[in-house]
Structure P
């Protein structure tokens, strides 16, 4: 094998990767540019909010309840060793609002709604629905991608808030009702230790960033998938893998920026 062929094979994957990033950035910019058009058709956004957010509510609520219960149980056994079981409410609230609420909600959203979005867009492309829109002078990015993108961005922070609230309830049920931690201490420690800006707002900001990343990855994977059932299935798998890795990376970076001081 000549050096030229070897370099060509070595550089082809890198070239394709850079090309994919550039095309994704251009698609994202185009989607933001046509988003103001949604103000004239709010029904498109509301429909996607119902499909993406409302249908994800059950799994988010149940997961939040059980995560809160497990956190309350494990937290009590740990704090009890040091005689600090009265701080259980603070532990549960901080764990949920800072980390578990945004991160687990994002992972569940990627598995439930993200895969659904990728499959839906991929099947629309395979059925030549997107091509038909272009032939009728309808911008598929504005008509199809933008409403779903903003619905995902709006849904993830709201779902994360529900997750955290239900999780606190689960921690209270286990800590106060099951184990017997003082009810007043549970809530007073939480009220005194949770800062609305440093803890709640930062957790909310994480959810917004996660929503942007997950929803765009899901839409882009479906939009760029080859119009075959096999490639749509592979795109759905890529959505889960890439979204999960992106969530953990963004969580580390944002945590380092928000709580480093």
Structure Q
């Protein structure tokens, strides 16, 4: 584990914003997933990362996510966590990560409108990432555009994807969780699963297991669609593109497999 060096960076900062010291390895903050449900709700934590009950201070049971410490910003860099209204948030409050430093871009090439959306006149860049600060260190919890809102509650798709990938026969990268709306206008999620099964009954059984897993980890019902291997789109760096997956699915470009009824 000491061979790994957690860091935070993005192309718009060319590249690094923070690095853990060499030899430190991976350091995580164990956070109750219920405390990751939106902006400004990092909440009070005890020394083990468990959320504290607001009334009596007793730790509540729950599922926990390991959020990786990306360490303090590099020299001459500033990082702020801000709410939607631009307020700077305190420690463990989740918001949008804003960065300012010597290597932050001056703008997108020939795209002034896109530049104005993310870059302020005084050099602060809205990264589009969500995170929080703790003891001066940066912790990233996800991308703002990937967050799914259902009935006013926020869900991180990667939490559901990681849980479903633990089912037998599924691999890392096989799952994409996307927001959808049914024919009655009710908000929900659809889970796209890369499937290697040819037997229709086995496919149907997999759908049942995925639904159970999603219900267990998130408490929400879902629609499950089985798609061919390598069907989920990825970025040039190999990351899952949920936005493209959703567009392809809704446009009919991603055709699900048949399952036994």
Query raised in the report: If FRET efficiency 1/(1 + (r/R0)^6) of positions 76 and 172 (r between Cβ atoms, R0 = 35 Å, to 0.05) comes out at 0.45 when worked out from the coordinates, which of P, Q was used?
Result: Q
Query raised in the report: Which of the displayed structures (P, Q) returns the greatest value of volume of the Cα convex hull per residue in Å³, for residues 84-163 alone on calculation?
Result: Q
Query raised in the report: The value 2.5 for distance in nm of label points 7 Å out along Cα→Cβ at positions 204 and 228 was derived from one model only; which of P, Q is it?
Result: Q
Query raised in the report: When mean projected area of the Cα convex hull in nm² is calculated for each of the structures P, Q, which structure yields the highest value?
Result: P
Query raised in the report: The value 11.1 for mean count of other Cβ atoms within 10 Å over residues 132-139 was derived from one model only; which of P, Q is it?
Result: P
Report task. Taking -5000 as the value of helix-only ellipticity at 222 nm (-39500 (n - 2.57) for each DSSP H run of 4 or more, over all residues; to 500) derived from one of the structures shown (P, Q), identify that structure. Result -> Q
Requested in this report: Give the label, chosen from P, Q, of the structure having the highest value of relative contact order in percent (Cα under 8 Å, 6 or more apart).
Outcome: P
Query raised in the report: One of P, Q was used to compute mean count of other Cβ atoms within 10 Å over residues 220-227, and the answer was 18.2. Which one was it?
Result: Q
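Any read-out appearing in this document is the output of simple, stated calculations on the displayed coordinates, not a laboratory observation. Quick caveat: nothing in here was measured; it's all calculated off a predicted structure. Cβ atoms are built from the backbone, for glycine too; each structure is taken alone.
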